[in-house]
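Structures given as structure tokens follow.
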Structure I
Amino acid sequence: MKRTVGLMVATFVLTSVMAADDGFVSMFNGVDLGGWHPCNIAPETFFVRDGLLVTTGKPIGTLRTVKMYENFEIEFEWRHMVAGGNSGLFIWADGFPVCGSPFSRGIEIQVLDPGFNVKGKNEWYSTHGDIFAVNGAKLTVAGRISPNGQRSFPSEERTRPSPEWNHYHVVANNGDISLSVNGKEVTVAKAASPRKGYLMLESEGSECHFRNLRIKELPSTNPGPEEIARESEGFVPLFTGVDLRNWKVPEGDNGHWKVVNEVIDYDAMSEAAGDKSLWSEKEYRDFEMIVDWRIKETPYENPHVRKILPDGSEETDPDGKPLALSMPDSDSGIYLRGSSKHQLNIWCWPIGSGEMYGVRRDANMPPDVRAGVTPVVKADNPVGKWNRFEITVRGSTVKVVLNGKEVLPGVTIPGLPESGPIALQHHGSMKDGKWVSPPSLVQFRNVFIREL
């Protein structure tokens, strides 16, 4: 085994020296995933076998480069191990998937086996080499264009079927892109934005192999800040898309916290005897966290909803009694540093999510703190749609951004624990088959954390 690894390393070094003559450097050493980082996938989704970079295809997601690239040429070989297999190369991509999606904003260069769409071939997806913008990126398509006008299609089909190898050569310079397949240019596109970002290999359902990945960087053309993808340095995924590792499933839960279609799914019916929330295995002090969530449905009519005023107090009627509203509701949240009191609510109340109920209602808290944990704007998307929290906890200060809007601009909270785990909250109870408090009918995905 040592002899085999030694030969592989020696071959890699020799190849790198030879490659230096044409300006290309290797992106894969045939031994490990140095230079690459799992974006939103399990560590085993991409691995090395027999000197090849292999993806299982599960879960759907991406492996990204550690560094960003601007202008470059990249070449590599690929093969699918299943007829009709699907994968791709993302270029100039953000370091995070967009809210609710397994994929980042960026430009995708399709890696498809010829069996993908035998009937009506090239009427929507081509067998190989489409170039198209994903999740809000911009691109001017050119050459042969798809019927919907959104994809550059290859001028001819040159892909060899599974399990034969194919060669891609991509030139990406100043926002313009060209793809050559097995030695001939077939697809072009122009004016991409972003035009600096991460490179990513895609996992999308089936096994695919890569080898001989090489890149040559070209001179910069000085992109503006708006043309540079979002960085993700230091963030690691807390959810693998395939299971609940990194989390403590409540003992006796009996499968109510589960992974369904690559998201964390909860039905509020955990059978655990004690605490029913899902806690992180690790404790955290100062951190930044990104988590996507959505309320699946609101089966409970909550007669106890309050209209919360900007100072954190609750609106009252002429007799001074709290003014109660009745509305469909579902309730969950995220506990910070092991404390249910310091919970960022996920619910349907008019004040919006991100509110810190336990602190706001604590009469011993200073007025500015009670106001500070009250959202300044409701930023929730409608029930059934995905939302994104961006949470920063530093010292005793908490800042919360929801869907790009600051809902808690930054409030220092006396008594916030110094450290502790993070929890996805259980809420709700039933009696005689009916909900008697709003349940946590929620899903979570794209959970990332960076310790500060």
Structure II
Amino acid sequence: MSKNTSGITVKKSEDFSEWYTQAIIKSELADYTDVSGCIVFRPASYQIWEKITKIVDEKFKKEGIQNCYFPLLIPEKLLSKEKEHVEGFSPEVAWVTEAGDSQLAERLAVRPTSETIMYPSFSKWIKSWKDLPLRLNQWNNVVRWEFKHPIPFLRTREFLWNEGHTVFATKEEAEAERDTIIGIYEDVVENYMALKGLIGKKSEKEKFAGAVYTVSMEYLLPNGKAIQGPDFHHDGQNFSKAFEINFLDKDEKKQYAYQNTFAITTRMLGVMLAIHGDDKGLVIPPKLAENKVVIIPILFDDSKEKIIKVANEIKKELKKFNPKLDDRDDYSPGWKYHEWELKGIPIRLELGPKDLEKNQVVLVRRDNSEKKEIKIKDISKEVESTLEKIQENLFIKSEKHLKSSLVEAKNWNDFKTALSNKKIVLAPFCNKKDCEEYIKDKTKGGKSLNIPFSQQKIKEPCIHCKKEATVMCYFGKSY
């Protein structure tokens, strides 16, 4: 960080968009490029993504899901094989049309998702029930040329994710995978990212193109905008029939396979940073922080040598927390405090001459700025305990933020008022596409988020069309 770099100049509550941009850029998580909507993941953010991929990947492998890799470029003839799927993505597809000075004989799509490049191979590989289940995953990048305003991490034209693609002999086997995958994502998002979300089925209008149904995890940002997180799609036989993924069952009869797809993306970095951050900058959950502690010695000429010596001993003692020791002598302690607060390191340890006399350090929590004097001999135990408390506190705050923003509406006026007040609204809904389109138009952007799995008997009619409601559904304004 250069000397002339200032901290964040706006309050999160007053101008969320500007606060978010400053927090992401000034903390050195990301940077813009000359390609609109495509960002640089600087080491600070990529380290977090690596941790997430490692956790998810290990869980997938324990479930028997194997990693693979398929090409980035997809021939147009393949992309058009599954009509509903392509119609859902066609406005977002980026095309390669030339190689050098030559026009290509067939356009190649830059992967918006990989069903159409993977499934011709699945068709070749799967011949018998003995070849199933096939459970593959790939970690890669995709390009979706959205025309809405790009926002680092939250909405970018290129992003990183996992693509899970699994194939089963029966519908029951395929659907049984849902809770396993959503359980993996829920564990990672709650216990590592410290975020609470809403889990349920997407509406018929909002489900993934080509899916029988989609299960999503939805989050609420501090500006009142909802945003979708990890998801799971049960695709039934839609793709297997389009791509001839069939097999002979135990009775030697031809059957079409049942398929699922699922993903978590780098969007979740933005969700995590937006929800936990404050006016000082980022707040990184301890389990995902590359450096969990920063040690800041307060240096004076007559005690500098002793302070640095003890600071290095503390650094060694706290090795498992990968601490930073900021012993630069051309920056004031206060300037360093602000820098590391901006970058979101969970714990700051201050060590000055008076602390040395008392054999102590001052421990400062990043999540609530609470200060505590601790004895150097107890430092490892205290740091570990405090990190656990920070992790827990961040989740509790996230859960409170979500729950305080949920309201239930039984009539149209209450529904519109709640949406305009940036709430997530639970309301009776007919789950018809045309009705949802009217709702979105009449509320200037209100849309269904998802439908909770737990449903009680619905007594009221649909919040908008007044026809019979089939579900209680969450609505909100979203990115």
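Given that mean count of other Cβ atoms within 10 Å over residues 44-51, derived from a single structure, equals 18.6, which label among I, II identifies that structure?
Working through the options, I get structure II.
Tell me which of I, II gives 46, 23, 22 when you compute semi-axes √(5λ) of the Cα gyration tensor in Å.
I
Output the label of whichever structure in I, II has the greatest value of mean count of other Cβ atoms within 10 Å over residues 92-99.
Going through I, II one by one, mean count of other Cβ atoms within 10 Å over residues 92-99 is largest in I.
With FRET efficiency 1/(1 + (r/R0)^6) of positions 36 and 436 (r between Cβ atoms, R0 = 25 Å, to 0.05) computed per structure, which member of I, II shows the largest figure? Don't skip to the end; give the middle numbers.
Values: I: 0.00; II: 0.25.
The structure with the largest value is II.
Have a look at I, II and say which one yields -2000 for helix-only ellipticity at 222 nm (-39500 (n - 2.57) for each DSSP H run of 4 or more, over all residues; to 500), as calculated.
I
Quick note: the coordinates plus some simple rules give every number you see, no bench work behind them. Quick caveat, the model's predicted, so the values are computed rather than measured. Cβ atoms are built from the backbone, for glycine too; each structure is taken alone.
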